[in-house]
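Asker: See the structures that follow.
Nothing in this text is a laboratory measurement; each read-out follows from the coordinates by a stated rule. Note that the structure is predicted; figures quoted are calculated from it, not measured. Cβ atoms are built from the backbone, for glycine too; each structure is taken alone.
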Structure I
Amino acid sequence: MSDETYNGWKNYPTWAVNLWLSNDEGLYNATRERAQEILSETESRSQYWTLEESRTFALADELKSWVTDELAPDLGATFAADLLGYALDEVDWNEIAEALLSE
């Protein structure tokens, strides 16, 4: 069985997004602000989820929307857009959210 993880993360796209969100000062500060908002606003969404799980899912959704809708460039209908879309679909947003919330 081969190990398909990348530097301890699920895959390369997850590692790369986390790297940018945590290594660029402006993105890091904006990411931390979003995480703090989620921590203060989120309540348990269901009788089946804990508060921690609800916060993780809410932050993962927020990060995915933010990165894909605001940070990723609109490349139109192009080869590059298809590759970028594929890479962003491969990101494990929950893994990034869990890492942020554990800090």
Structure II
Amino acid sequence: MLWLLSRFTTPTVAVSGAYVVAVTVHFSLNKWWVFRSRDSAHAGQLLRYALTVFACWLCTVGVFSLSLHFLTSNIFLAKLIAIPPTTLLGFVLLKAFVFRQRET
């Protein structure tokens, strides 16, 4: 998407547009395919999803910063170290908080 948008617009607009598409696809695939959520309360799920994305961003920045301070001076390695805990946090929050199954 970034490659396509960068052909027609400025880099900042291309990055922003690609990010919006990626987040939309991520939400949709998780809702309907991964967690098979048929809940029609989309607004509540979107709010919880936004909070989850923010929590994952905080986790990424936190682990990245700690890695840079204590483990490495290489930013790519520090980012690589931040991937596993952020991925785990994201999955747990998506399953238990965003697309939780209601008791029937």
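Asker: Mean count of other Cβ atoms within 10 Å over residues 51-58 computed as 14.9: which structure among I, II? Before the final figure, lay out each step's value.
Answerer: Working: I: 17.5; II: 14.9.
Of the options listed, only II reproduces it.
Asker: Right, something else. For helix-only ellipticity at 222 nm (-39500 (n - 2.57) for each DSSP H run of 4 or more, over all residues; to 500), the calculated result is -21000, so let me know which of I, II that is. Write out the running numbers ahead of the final one.
Answerer: Numbers: I: -21000; II: -23500.
The read-out was computed on structure I.
Asker: While we're looking at this one, here's another question. Given that relative contact order in percent (Cα under 8 Å, 6 or more apart), derived from a single structure, equals 25, which label among I, II identifies that structure?
Answerer: Values: I: 33; II: 25.
Going label by label, the one that fits is II.
Asker: Kindly point out which one of I, II the value 0.30 was derived from, the read-out being FRET efficiency 1/(1 + (r/R0)^6) of positions 35 and 83 (r between Cβ atoms, R0 = 25 Å, to 0.05).
Answerer: Values: I: 0.30; II: 0.75.
It was calculated from structure I.
Asker: Computing distance in nm of label points 7 Å out along Cα→Cβ at positions 27 and 75 for each of I, II, which one ends up highest? Show your work: numbers first, answer last.
Answerer: On the way: I: 1.5; II: 2.9.
Comparing I, II, the top value of distance in nm of label points 7 Å out along Cα→Cβ at positions 27 and 75 belongs to II.
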